[in-house]
Structure P
Amino acid sequence: MPEETHIVLPTFETLLLAYEAPIAIVTINRPQVLNALNALVFDELERAFGILVTDPTIRAILITGAGEKAFAAGADIKELSLTDDASGERLSLRGQSVFAFIETCGKPVIACVNGFALGGGCELALACTLRIASENARLGQPEVKLGLLPGYGGTQRLPRLLGPSAALRLILTADIIPAAEALRIGLVDEVVPATALLDTARALALKIAAQAPLAVAASMEAVRQGADLSLANALSLEAHIFGRLSGSADKHEGVAAFLEKRTATFIGK
């Protein structure tokens with residue numbers, strides 16, 4: 001038998017990366033500053049997701065924060081204090097770029113929101129495919145208190161998720177809301193006890209990972225791109241993607257397994 005090959009994981013300063021194939025867990029590991037997002041965190045998130053996207057053994061990704069107090073309590077205020085017009089725009093574009101990469105990476109990403117998810121931390125959760133929160137989670141976009149607005153995609157993703165009025169209420173008041181309220185307005189998908197957060201997310205990730213990976217990626221693509229199109233154009237997009245999947249090996253395997261009353265073995269091709 002051929003020897004198994006293993007990816008050699010890089011060492012990160014601000015992240016922990018754990019493999020539990022077919023899932024991976026990315027943990028922002030700056031608990032001493034409530035997992036605040038600085039330039040190095042963005043660089044390392046981009047590196048980590050670049051590794052996971054190209055690994056066919058990983059079919060779903062969890063992201064969380066170290067410690068019990070925070071998922072990510074926002075941008076690094078020391079970095080923000082040094083920005084001017086030009087550097088502030090560059091900082092916003094950098095955060096937007098990394099979060100867009102996470103959003104469009106082709107694999108489902110589940111935010112496991114423990115404790116505070118404020119400002120950039122809330123925006124990171126918004127860029128994920130799904131959001132599960134612990135009962136002690138607190139979420140918000142309080143940037144207006146700093147004379148800013150959500151700059152890592154919050155002014156765009158939040159209205160698409162909640163609707164303009166609910167999004168503006170959260171942004172303009174700078175309110176920090178508990179997990180139960182976040183669930184009520186649709187900001188998170190599920191609320192569980194803190195001790196059950198990762199296990200709940202793992203179970204969900206494994207359920208998704210058991211499906212055909214091309215179909216999972218295509219479904220996310222269709223929903224994401226179709227949201228910005230007219231219904232007619234979105235339906236055309238759906239048909240195109242449906243056709244693309246119809247010729248895949250996974251589709252033939254899925255149909256054959258159904259007809260033969262057995263569990264499908266998907267290979268992502």
Structure Q
Amino acid sequence: MTLAALALVLGSAAVHALWNALLADADDTYGTTAVMLVAGVVLFAPVAALTWDVDGEAIPYVLGSGALELVYFALLATAYARADLTFVYPVARGSAPVIVLVVSVAALGAAVSGLQAGGVLVVAAGVLLVRGLARGRGADLALALAVGACIAGYTLVDDHGLEHADPIPYLALVLLVAAIPYAAVVGPSPMRAALSPRAVLAGAGMFLAYVLALAALQRAEAAPVAALRETSVVMAAVGAAVWGRARVPAARMLGAALVVAGAAAIALG
């Protein structure tokens with residue numbers, strides 16, 4: 001991997017962790033998510049128009065991915081309204097590659113290497129450490145896992161959809177499909193209250209993280225890029241520990257690191 005690709009993928013991970021931190025810290029996660037989605041679509045519409053290349057065959061994938069993204073953002077807003085970043089983010093990000101692997105094996109007959117199998121176990125151990133031994137977090141854990149399932153779902157759909165479209169206009173269309181019904185349900189009043197430079201920045205970061213990852217994929221193989229993107233979990237945990245409002249338990253930090261290691265093993269396996 002070149003230094004340029006490394007810088008791009010680490011930049012993508014940092015921006016992804018940043019926009020999640022901004023959303024998790026919002027007073028109204030639902031209104032802020034609506035502003036984020038609209039801002040992301042509006043800010044990157046000119047870029048999508050300049051790079052427009054979308055075949056008609058991409059439309060079913062756009063609609064399917066958009067529906068999954070809609071559920072994803074609704075669940076993510078709910079999860080961050082209930083639990084903090086260092087609980088939700090590692091579980092959601094870490095469980096997604098595990099679910100993708102399981103679906104690939106069960107539905108597509110893909111082979112599993114020993115490294116990937118070990119990675120699943122390491123992710124599971126990391127999730128348990130993030131959750132902790134205290135009771136009463138079952139609903140929060142279920143929400144975070146549901147977010148991870150949505151990530152896995154739209155990842156599998158996008159893998160086929162991007163065969164028929166340029167990535168940037170494809171993502172803009174997907175987010176548009178999610179943004180319209182989400183903003184309609186949230187309504188204009190909560191969105192006006194949530195409108196702020198932080199919310200707009202989060203929306204720009206949401207799109208920029210994906211663009212940086214795509215740029216890295218143009219310069220390096222998918223496996224190391226996917227593995228390095230998972231460093232966003234540790235970045236989020238460290239950021240919360242340094243700048244966050246609450247103390248992050250050492251066990252949760254260790255759990256986040258294990259999630260990254262396990263996800264990297266799955267990607268590289």
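Here, each number is a calculation from the coordinates, and none is a lab measurement. Source: prediction; values computed, not measured. Cβ atoms are built from the backbone, for glycine too; each structure is taken alone.
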From the coordinates of one of P, Q, helix-only ellipticity at 222 nm (-39500 (n - 2.57) for each DSSP H run of 4 or more, over all residues; to 500) came out at -14500; that one is structure P
Across P, Q, FRET efficiency 1/(1 + (r/R0)^6) of positions 144 and 216 (r between Cβ atoms, R0 = 30 Å, to 0.05) reaches its greatest value in structure Q
For distance in nm of label points 7 Å out along Cα→Cβ at positions 16 and 256, structure among P, Q ranking highest is P
Comparing P, Q on relative contact order in percent (Cα under 8 Å, 6 or more apart), the highest sits with Q
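Once FRET efficiency 1/(1 + (r/R0)^6) of positions 24 and 112 (r between Cβ atoms, R0 = 35 Å, to 0.05) is calculated for all of P, Q, which comes out largest?
Details: P: 1.00; Q: 0.60.
Between P, Q, the highest calculated value is found for P.
A value of 60, 49, 39 was derived for Cα extents along the principal axes in Å; which structure in P, Q was it taken from? Working shown, then result.
Details: P: 60, 49, 39; Q: 45, 42, 36.
The structure behind it is P.
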